Structure I
Amino acid sequence: MALEPRYKDATHFKSYWEKGNGKEIVDWSGAELTFENFDHKAKLYYQVDKLGDRVIQDFYVDQPFHKANQKIESYIRNGIPKDDEVAQSVQELFQFSEQVPDWLDQKLLNLGAEACMKTGRDALLSLRDYSLMGGYDYAYLNKPLVFTGAFKKGALKRLSETLDFWINVTRRDAMGIHQKGYGFAIKTRLIHSYARFHLKKYVKDWDVQEMGEPINLWDMTATANGFSLVLLHGLKKLGNEFTEEEELGMFHLWKYISYLMGIPVEHLPDHKKEATENFFLWTSVQPPSDKDSVYLAQSLVQESLENPLLKHQFQRNFLNYIHVSSSRYLLDQEVFERLELPELWNANFIPKTLKLGNKFMQKYLSRETQIRRGNKLQMHILKQYLEIAS
């Protein structure tokens, strides 16, 4: 199937890259925007993680889901016992995952993790109010959530799962073989394949030509960009500073996470310039928000207004003010309006206060102190969300 950059002349695409956040990212990254590499990347739109899909067919279909999951959990923690007879696809999955690639740099991995940890609450704001909320503006990217019915679980459940994944893969040494982050990457890979199995079996009106394969490899690279390039840009907008090595570490970390999740390594960026150029090409095939996008965005807004962590409604209202004002500050105006997010009085107050606080903290606190404080705060927030979502 031949794919073209069908939205390259569309208003939403040009606005983002010529005057919006895309323009800021280009100026920051030094990216050279061209469609020269389009065909090479576009083939991923119709490709999926075949090994992950084989594991679902061979291992999950013929036994109860929870039993298969328990075995996978055991293999993640301890490897496959020599006397276990398991499907060839499962053996291949763990042979791949347990073979550390030659290009992996442990120092860069930890620098990337530390960059995530040291930014504390800001990282969670950028993740939620910029990466996640902004991702809803790409209508086709959300369709697996819609078609599988996963969006009906509610924003609190989705947010808790995203936090659980993100925090566990971004700790020091978390991506070592048999470690917690390593396990999250493998389990998420299989969740994607299971969702695709479900879609192929039960959804008959999925338009592959228009939307690509469900949870295709190109969409997965874009999601990885959301966790690295977009997240990093949001953090910089909030006044967080990073060394060049920390930035490279962030991309290296997500390169390895994405590699374990089944994305071919040759399609994973090493730095912000390459990530931006890849993201530019992917956005050229994505339409803007539709009614499902608006529904997901509104659900995320509503989550803070109904958050059971807070006892009083005025506390929830203030939490909502923080999140919506962060989205207003971080997202382009057009995206904010397409998602029908509510306008606020003095919307820049919270982001500008955060920027001022970050300047002070980065000037007077050591890097290690920032990492310890940020990690403690992130783990505390995760604990709270997991308790209320369970």
Structure II
Amino acid sequence: MTRKTKFIRAANALLFSGRELLWTIAAVVVLLLIVFPLAYCKWERVDLPEEFRLPYENRDNYYLYSRCAQQETARRQYLFLGDSAIWGMYASNSGTLPEQLNRLFGSNLCGNLAIDGLHPVAMKTLIEHFGTAIRNRTVLIYFNPLWLNSAKYDLSSTEETSINHPKLLPQFGGIPNYQESFDKRVGILIDRKILFFGIRNHLQNYFYGNADLKKYLVGHSGCNPLAPLRRTIRPMETEHKGTKENWSTRGIPIQHWEWVPLSVSRQWKALLECAAILEEQNNRVVVLIGGINPELLDDSTRAGLTQLRSDAEKTLKDARLEYFLLPELDGQLYADASHPLEEGYRRLAEFLTEQPLFKNHFQGKQEIN
């Protein structure tokens, strides 16, 4: 008599009911989108140097910016916002406008929260989403007329151009010369609003040299993918160390520009909106009306700049916004059209110490000396 043996084929996979599968997915989502970001923010330590400015290579790392803005706000009384004209494209870390002021005051009152290429439209989004910690301080916003030198740079033209900080643009805000696919725009909005993706971009930028993480893992197979990570980071600009070479020795030709009137300028409107957001965050806002290298402009462009700065002054006065009309520097103190050399920043700092906003700090320093 032959005994028949029954074989039961076992599955290697776990079997979930519909409800169990939903709970598992929900748990993974909570871990990734809530628990991990909160844990990482507490785990990573950001140690800022005294002469801090966001490193050039991290200029698109908005998660890092938010962490740095939080610390700078905690330790500084005055915060400077703007583009590379404040950031200091041709200056060392100690030669920027905020640091020149700190040197004159003999203290670290001023912080540099400018970013290279940060036009006003991008600045508005930056403050809305990554600058919420900037509260209860005096914020000085730099208005660089350069962004109004053509409809293209004002972002009010259909002429296609490379736009700085595209991830800070209003993705569906009707900017005619912003060309991007629908999927990419939606992805940018998701990255902006969900902290997990901001941290992912931060890790990719700060620790993996902006390399695609999947490609990095393939190219470094066999290596520990977590090896580049460090708990304490110290973001410091090391690439730009200053120069004394001015615009004429660099051979930059005379420029002719057609200025965009303030009344129709997208960039100017964004700057005023940015000021309003900062005021809502209980900040005292002061607009610095910047200048352009006068020797680099032809006669009609120079006359247009004078009118533009005058119109800006009148508009700010009507809006009851504090402002300083910065003096026009000698052309030889510029590296190009809008970036002062360190000596130019020193003279602007001396001008600011004479204003009521800063005068008491400077007088106190003189009395001590």
Structure III
Amino acid sequence: MDQDVPGAVLRTARAVLSEKLDQASAIDAVFSRDVAERLAGFTLGGGSRMRSQFIWWGMRATTAGSQAVDVEPALRLGVAVELVQTCALVQDDVMDGSSLRRGRPAMHVDFAESSGLLCGPKLRDSFGRSAAVLLGDLALAWADDTVAETSMRPATRQRVSAVWRAMRTEMVAGQYLDLHGQVTGTRSEARALRTAYLKSALYSVARPLALGAALAGAAEDATRALSAAGRCAGLAFQIRDDLLGVFGDPGKTGKPSGGDIREGKPTCLMAVARSRAGTSSARAVLDDALGRADLSDETLTDVRDVLVTTGARAEMEDRAGRLMKHAARHLAEASVEPYAGNRLLGLFESVTGAATTPSAEPRTRPVPAPETGSSSPSDATGPAEGGKAR
């Protein structure tokens, strides 16, 4: 199982979704064909299974040596998290108006291009967005069903349920802050940090690790240290995602280059660049580009140049590296099982593109959640890094 966690999750997902498709088919053939089958195909058809892997290795890392690993609940929770991710991606594409996902038409575009629609382009687009929202709602419902239908001891269920409830709400809160920043022009680094903390640090890494620890019945201090490592790695993951959104190859990322800029998203990368640019013409280039749906390739190149010349790109890459060193130290404090701990470090590196070799200086305090409106980057990363931690 350890050698192919994504494969094991995929096999479990096929079994879970087969049951769900049978239920959908019994309700209505059109609904099953158009919505349920698309949902299953999207969930099974791509993605790194990153969050489900964090559940598995969070459980393995905190399982006592003589304690048997409870395989089925971990894999089923992995499927549930994959379904939540389906909801998040599909509805995020609707909100952002993104046309591509994983190199293919986004779900709302796919619905709008369905054959048999006897209406004009405006109604097609409206139908596509509405149908995609419903598909996302169904994915979240199926995720909850999967958790509820998973066999767990009462004490384990209580621990898992507490983390699960928090994760769902935090994901929605992070998405709302993302939207709010786009329409209010809120571009402070503190708000960008808060959004990244909720959308990536918690939802993508820390909470899946905590779900695994909950399955293992881990001690509170071990869970706390493991979650702290996840928060650091999750923020590093978001930094990498922000950088790929501007500098990445769409053929590899599966998303249009510059999408975050066109949508006016308040990322830390742009906040740092604006701060470094001051009142210069470089800042005007950034401000003129943010939120421009018709952003040209030439202007996007100008934005990239500003991100490089102001040092914002290099600073964010440096922050990712520092965060990963903090993640490694927190993981060591969790006293995890050595083999699983090494696999977690490798997973951290694979999703962030940054090394996890810890730096020599000791960690001075735990990693709390960044406060709304806080301007101190150390709030999310442990020790103060002179403004260089996200």
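Read-outs: derived from the displayed coordinates by stated rules, not from any lab. Owing to the predicted nature of the structure, the values given are computational and were not obtained by experimental measurement.
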> Which one of I, II, III has helix-only ellipticity at 222 nm (-39500 (n - 2.57) for each DSSP H run of 4 or more, over all residues; to 500), as calculated from the coordinates, equal to -19000?
Replying inline: I
> Given that relative contact order in percent (Cα under 8 Å, 6 or more apart), derived from a single structure, equals 18, which label among I, II, III identifies that structure?
Replying inline: III
